[in-house]
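J.: What follows is a set of structures for review.
No lab work stands behind these numbers, since they all come straight from the coordinates. The shown structure was predicted, so the numbers you read here are calculated from the model rather than taken from an experiment. Cβ atoms are built from the backbone, for glycine too; each structure is taken alone.
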Structure I
Amino acid sequence: MLIGVGLGPGDPELLTLKAVNVLKNSDEVIAPGRLAYNIVRRYCNPRLVDIPMNNKADEVISSLAEEFCRRCKSEDIVFAAIGDIMVYSTFQHIVEEIKEIDSSIKIITIPGISIFTSIFSKIDTFVDQPMLITTQKKISEDYAGGSGEKVIVVLKVKKPWDIIDDLKKYGYNDFVLVKRAYMDDEEILYNRDIPKESDYFTTLVGFR
């Protein structure tokens, strides 16, 4: 069986009890990236797999899918990723390939705390308005401007001001950038203090 496990936003103490139990009792745990690896190794001896952020990612995903198809008929293998395993996750692409190779493979998932909900604890803000969740890669003017959401959350932000300048056209006027939330080097920046560039583990929240 293949088990997708969400590890939460990056704080090892924010794993669910069910996730910890699965990590401790599986035949092998695959950790895609150093951050996931450092969280998982508290509970087991994981295998680190680097999935590059370029066109070589497809090769790694295909290789993992083929391996899982062979092994998951007799073993319980975990793929443990940061965030929630069902949202903007590499696990989706692995599952799609597995289903093309062998649809009989049993796959289950264990949810994790998502960054786009946990981020509001970091900025001490309650949300009771319509909200849009997207990524910098997927956002567009029509998507952001043609709807009535009062709050927008943009994940995986590398060029914050490209987004901010566009969102200001649609009435968004208050912004918070959270870099590497729940990690040791976390930063929370507001409006004019937001830098021009950031990294993959960055979330931008806009309000109007």
Structure II
Amino acid sequence: MSAAKPQMALHDALLALHRARRADDLIITSMGAAREWMALGAGPLDLPLVPSSMGTAPSIGLGVALAQPERRVIVVNGDGAMLMNLGSLVTITAAGPKRLTLILQDNGVYEVTGAQPTAGSPKGRGDGASVDFLGMARACGFRSLFHFADAAEWVQSIDRVLDAEGPNFVLLDVAPVPGAAGPRSPGHAPTRARELRHQLSIPRSR
């Protein structure tokens, strides 16, 4: 029997980011990551995203990164959500924002809906293989790629990772949270979007 794949705790992965982020960084978190991020304390430039349809976080992050190219924009996405918008990987690299980092937290399950295996995990596939997210990102043209399964290594490397010239792709192997509850939206989405746009001083499109 093969040994279990090393994984870090989701809380530890996000705590490292919470401590390393700069005051002017924009952090977009989605689904389970949004739940944990709100527990750590989201700031005025953070967008915990709990959409009715998964997969939109990378595209929103790209829009902000293009509107404010000098700002570090960090998107934290789950593997299940990433599978629902793989095309965003190509769109991001085609635009080439140098300050955008996409962090993919891979736990192999749709955690917030009952921990069903994703189609990217061995348990969710007939062939028993794992989808190679890092290989996808490389093929799509991400400038910098990183992979971490150990929380201590992630903590030691995070400043270098976030400062790398992007677009960056970071794969974190994280463990599912047993009995995790689905995240609650922190408020009316259009209202929060307007508030964030005001914080970022982004003019409304016509």
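J.: Supply the structure label, taken from I, II, corresponding to distance in nm of label points 7 Å out along Cα→Cβ at positions 43 and 123 with the calculated value 3.6.
T.: Details: I: 2.9; II: 3.6.
Matching structure: II.
J.: Who wins on percent of Cα pairs over 25 Å apart among I, II, i.e. which is largest?
T.: Ranking I, II on percent of Cα pairs over 25 Å apart, first place is I.
J.: Comparing I, II, where is mean count of other Cβ atoms within 10 Å over residues 75-82 highest?
T.: Greatest value across I, II: structure II.
J.: By the measure relative contact order in percent (Cα under 8 Å, 6 or more apart), tell me the structure among I, II with the highest figure.
T.: Sorting by relative contact order in percent (Cα under 8 Å, 6 or more apart) in descending order puts II first.
J.: Something else about it: Given -11000 as the derived value for helix-only ellipticity at 222 nm (-39500 (n - 2.57) for each DSSP H run of 4 or more, over all residues; to 500), which of the supplied structures I, II does it correspond to?
T.: Label of the source structure: II.
J.: If log10 I(q)/I(0) by the Debye sum over Cα atoms at q = 0.31 Å⁻¹, for residues 107-154 alone is calculated from each of I, II, which structure is the one that comes out at -0.99?
T.: Of the structures listed, the value fits II.
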